[in-house]
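Multiple structures follow.
All of the numbers you see were taken from the coordinates with simple rules; none came from a lab. This is a predicted model, so every value here is computed, not measured.
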Structure 1
Amino acid sequence: MIFVDSREASKAGEIYRMLVSVFGEQVGVKVLEIGDYLLDGSEGVAVIERKTITDLLNSMKPDEGGRGRIWSQLDQLDEVDSFEKILVIEGWMGIVRKLTEWNESSIYRLIEGIQRTYEDLVVIFTPDWKGTGHYLIAKYRSLQERREPRDLRLRASSASKTLEEQALYVIEGLPRVGPALAKALLKTYGSVKGVIDALASKPSAMIREEVAKVLGRRPPEEVIRHARDIVMRRIELD
């Protein structure tokens with residue numbers, strides 16, 4: 001599925017319609033806590049924040065905390081575990097010198113600073129909304145492609161780890177649960193059994209609120225939903 005943030009769908013209707021024309025019912029609109037697009041493919045997930053040049057300039061202006069909004073948005077994006085994180089900068093950079101009083105050099109310094117600060121963040125440049133649409137289409141298709149054969153062992157042995165490390169290892173094996181969320185789940189519910197029991201018996205909303213007290217933020221709904229699904233689903237192996 002491709003989820004488009006409801007505000008983004010209103011603001012960038014051309015991109016939304018372009019995605020629907022290619023993927024049809026695989027495209028949905030919902031309120032996303034982080035990012036403008038969530039590409040949930042069978043072989044991976046990507047969260048994408050889109051900034052036009054104008055958006056980028058506006059987000060650089062200091063807010064009440066003295067930082068530009070861009071930094072708080074990227075901080076939130078950086079906290080997401082096990083997803084690809086992508087910043088799309090859309091538009092012609094020359095508009096800075098043509099239509100604004102901004103120092104063009106400061107924009108390039110900002111972009112360089114972003115890439116240095118957030119090592120896991122990929123920065124993509126597109127010329128216009130069509131370019132962004134084509135990138136989203138190509139990226140979603142790549143997330144549908146299998147990267148390795150099913151029968152390969154995907155995780156290293158945990159035999160040499162401490163009991164605490166082995167417990168984290170087990171919880172990190174849940175789909176899209178990264179180290180920070182695994183640790184928060186174990187601290188919240190006390191044991192691997194406690195985590196599994198919570199996922200099996202509690203609503204996603206309750207789990208998100210309980211874990212937020214330890215994690216400092218609510219984990220993404222999609223992550224908890226996928227973890228609950230793998231715990232609850234009946235699996236029949238050949």
Structure 2
Amino acid sequence: MKIIPSIDLMGSKRVEVVSHTVDKALEDSDPVKIAAYWEKAGAQMIHLVDIDAALNTGRSNTGIIKKVICSVSIPVQVAGGIRSRRQVEDFLSYGASRIVVRLKPCSMDAADDFSGLEKIVLGIDYLGRNMFRGIGKESLTIREEEAVSWVLKVDDATGLKGILLTDVGREGSLAGLRSETLSFLSMLRETGLELMYAGGVSSLEDILTLKKTGVEGVVVGKALYNGLISLEELRRIV
């Protein structure tokens with residue numbers, strides 16, 4: 001299982017995000033140096049999120065994302081507001097190893113746009129039992145069994161590299177894992193796709209619990225930056 005440090009970007013600086021809302025901006029942060037630090041610390045992959053693109057602020061972090069990708073030798077996964085085939089193709093041309101694309105849950109309207117592209121990861125924002133986030137901030141009520149069936153249909157249409165499930169209710173909260181999220185992870189495990197998780201991880205116990213579900217990658221942000229857990233210790237354990 002990979003431990004994947006996350007760097008959330010706004011205005012080409014790192015920010016801290018809680019439930020998809022920017023909580024703090026670190027004006028003196030340099031994402032390139034941060035990525036180099038995680039690589040030196042032994043990270044096997046870095047997760048970059050363009051918060052500006054995700055929130056439609058009108059700003060872009062594409063330039064700094066490209067610099068980060070070029071500055072490290074480990075794989076870089078890019079997420080945040082990626083809504084078109086052209087964006088995916090551009091990030092792949094920069095050298096990104098994986099691109100996280102979010103589609104409206106249980107809709108196939110945009111799935112064909114990404115057909116034939118390699119390295120696509122389906123991002124799913126989970127709000128709680130049978131509750132998901134759509135493309136904007138609206139919430140959708142969908143049976144989790146239907147969501148799993150939808151994932152398989154998207155995979156058939158696009159050829160997914162994997163799934164990234166984000167527990168939005170736990171994102172940036174350091175509140176740990178929710179039982180309903182673990183249950184949904186187990187359901188997604190049945191798709192046979194590579195599975196990654198993000199949201200609320202705050203302890204070694206959380207990591208070990210996720211490992212038992214068969215998750216191949218865990219995206220961790222605040223807990224690493226706040227020193228609650230160390231990448232070295234996590235790598236030794238997993």
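Suppose you compute Cα Rg over 2.2 N^0.38 Å for every structure in 1, 2: which one lands on 0.93? Could you put the intermediate results ahead of the total?
On the way: 1: 1.13; 2: 0.93.
Here the read-out was taken from 2.
Could you figure out which one of 1, 2 the value 0.90 for Rg/Rh (Cα atoms, Kirkwood Rh), for residues 167-222 alone was computed from? Of the options listed, only 1 reproduces it.
Tell me which structure, out of 1, 2, gives -15500 once helix-only ellipticity at 222 nm (-39500 (n - 2.57) for each DSSP H run of 4 or more, over all residues; to 500) is calculated.
Working: 1: -15500; 2: -9500.
Structure 1 accounts for this read-out.
Kindly point out which one of 1, 2 the value 12.8 was derived from, the read-out being Kirkwood radius over Cα pairs in Å, for residues 7-86 alone. Provide the component values of the computation, followed by the final result.
Values: 1: 14.0; 2: 12.8.
Structure 2 accounts for this read-out.
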